[in-house]
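Just so it is clear, none of the values below were taken in a lab; they were calculated from the coordinates. All figures in this text were calculated on a predicted structure; none of them were measured in a lab. Cβ atoms are built from the backbone, for glycine too; each structure is taken alone.
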Structure I
Amino acid sequence: MEFSSTVEFAHAARALTRAASRRSLIAPSFRCPPRLVGVDRSIRRRSGAAGSDPVVSVRVRGRQREAVLADMIEGVVVSNGLAPPDADRVRNDLWEVMASVDLRVAS
């Protein structure tokens, strides 16, 4: 199932940001779509700027919800420079968080 709106993407981004912060990880910002043409996900680090957290950009349109969520979760892992086994634990934890979050938009 695809994201039906950018509001659902925003709900997912907030949930992942909170989950990363609770685990004392860098909580990247999320945006869509990526500036680079032809990519599904990109990560930009704003070095030297105030609030220099990474920005994870994800293509939402025409993609399955699970693929978008996987890119967002991987963005958290990469932003924090995690390697196995820590990366695997964080991925599993974030998937559990996302399984418990209702992303549907009330009509």
Structure II
Amino acid sequence: MLSTRQEGTGTVVEVAGDLDMSTTPQLRDRLREVMEGGSRVVVVDLTDVGFMDSSGLGALVVAYRDLRQRDGWLGLAGVRRSVRTVLSITSVDQVIGIFDTVRDAEEAAPVS
């Protein structure tokens, strides 16, 4: 479900499958590990996520807030229409950057 890799100036967290109450804790833990490991630029690759509920949304918002407090940056890449709808309805897409590809997100990330 989750894999992590260093790429460019930051860390990419790839998520596969649904992000719901049963899987979100794994994402939350991984994002916390990445931040505690010193990453300040994080891209969450949602290409293989077909569904996300409020728990997944909450985990992304918390990660965004925590990264901002560390002068960091969070971007979302490969967001499918169903997930994009959730981000749009909640206006999270107005706060967290959404990009077509991981590469686009990395190019938009501030150089730290």
Structure III
Amino acid sequence: MENEWLAVAVENELSPGQMKRITAGNKRLLLCNADDSYYVVDEMCSHEDYSLFLGCIQDGRIKCSLHGSYFDLKSGAPETEPANQPICTYPVKKEGGQIWVLPRKQE
């Protein structure tokens, strides 16, 4: 299943700044719309076991509302402390009016 693209949303389902919880490949992920670009990342913060869904999307980043760490949506890299480990990112594409995710980590 990790090598199969999965449809997870209709293309215009999320407005910029919105996110959606999805499950793909037995992983809890977030589909995020940042300025009409789509990203898929792990749902849980790498610093604490806390859902990033409770945070917000801003300037291509997602914020953990527990301690305020920001993560780059494209690379998963932490941009502010206290987080110092990245979150995983996953390949995503728009095709046929849908958003698709490949539930394996990007290389």
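Could you figure out which one of I, II, III the value -12000 for helix-only ellipticity at 222 nm (-39500 (n - 2.57) for each DSSP H run of 4 or more, over all residues; to 500) was computed from?
Only structure II yields this read-out.
Starting from the value 2.8: which structure in I, II, III was distance in nm of label points 7 Å out along Cα→Cβ at positions 6 and 22 calculated from?
The read-out was computed on structure I.
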